[in-house]
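Following this line, the structures themselves.
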Structure P
Amino acid sequence: MPPSVTDLLNLTNQTILVTGSSGNIGAGIARRLHEAGANLALHCTSNRSSVETLAAALGSRVVIVQGDVERDAERLCAEAMSAFAGLTGLVNNAGIQPVRMLLEQTSEDRTEMLRVNTLGVMAMTAAASKLMISSGGGAVVNIASIEGLQPALGHSHYATSKAAVLMHTRSAALELGRHGIRVNAVAPGLIDAPGLATAWPEGVQRWQAACPLERLGQPDDVADAVLFLLSPAARWITGATLAVDGGVLTNNVW
């Protein structure tokens, strides 16, 4: 029997680790998953105060884990699992997005981008999946970007890192399905943040002109896609990438 309609988006008794919970998108994801009933491990690398504020607002069923997603992956996942006696979900949201033209990038720029955005996702997925197997399976959602499909100026290293995440998603889905673990990706477009329209007015205007739905994305737009992919509603979906971009990728670029 498939889940009832009322149970399709219910994450009660699920334990989910959300990396990068201190950020705009990560916090939005955490709030939505908590509302759906999940136990949450909120991750931060350095900005612990923001995550503590979020945890206090959410109240119960929340712990904080702190560390580097590539170097500390096994410890972070183990702490999340031990807090709730299980781990059934992972949202790989942590990432960096410095802007620098290709000819100006240093070796360190490229290395750190790939280390955090790509190797971090791979390390967290592997560490979490080992624990999910003992919990009977689970689901991973990787937060990529439409830049993994369509690059932007000054983002060659970022776009490359996100394209790698999209292929890792498919590869991990292929290998982990036999263990009852689904792996999918969400590729957001431009997501609004406090002060964005003031700091980058020309970019916001270009986006709105190119977007069929004529607006920027909101953190809840991404969060709802993540909720769907983690939930029983997506029980036969794995290896997929869901673009959440208001339709920008429909535009002909030549």
Structure Q
Amino acid sequence: MVRKPFIAGNWKMNMDLQSSIDLASGIAHGLGASEACEVAVCPPSVYLAAVVKAVAGNPVGVGAQNCYFERDGAFTGELSASMVSNIGCQYVILGHSERRSIFGESDADVNKKVFAALEAGLTPIVCVGELLEEREAGRTLDVIRTQFEGSLAGLSSDQMQHCVIAYEPVWAIGTGKVATPDQAEEVHASIRGLLTSSFDQATAESVRIQYGGSVKPDNASELLSQPNIDGALVGGASLKTDSFLAIVKAAN
């Protein structure tokens, strides 16, 4: 089965309103009418509606960087999955290492958010990844398995096929360090195996697994050429039109 590559830009807590609109518009105009890969941008929540408007009619999806698992209620400062969907987003990033490490999100929290996102018709981009000390201790695959099983617990095969997984080694995020293609492929192949054992072969073959962690135009082609790497969740390089489009080109 051929999986359509998926390149998503996580803008994190960067940009202002006008630069968000300009960046989204520049990416939209730089893409061909029918790209061989799926493309999305994930701006800060306050700019989501403006970015949705800026890319309307173009082959660029929009995602939120997080959502809450309750539908509504007294949860000051949070956004529900239905709110994210309501303004025209198609995706939501869940369980990013920064959410886990800085804001204390657990696998159980991520799991509840995955169900909320799916119920709202969003595609969850579910992040997993190990710390440097965990990799150095030889625990990478154990950590990935724990996060995978906890974050995706209880999903049916059909629900899993509506999700994307992003492998992001924490030690490679924003550090300039990148997992070698072989290191990344080893983990992606392991995740593919977990999909097979937890769900079934058809699900494992259809779910896309992105790589994230200092992806740049000069390393994208080598990473994306690996058999189990189906795209990229791009951080810093997604904040400039030219560099992001170069990564999209590498995926094509």
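Could you figure out which one of P, Q the value 3.8 for distance in nm of label points 7 Å out along Cα→Cβ at positions 84 and 108 was computed from?
P
Thinking of P, Q, which structure, once distance in nm of label points 7 Å out along Cα→Cβ at positions 12 and 60 is computed, gives back 2.0?
Structure Q accounts for this read-out.
Coordinate-derived values only; no laboratory data. As the structure is a prediction and not an experimental result, all values here were calculated from the model. Cβ atoms are built from the backbone, for glycine too; each structure is taken alone.
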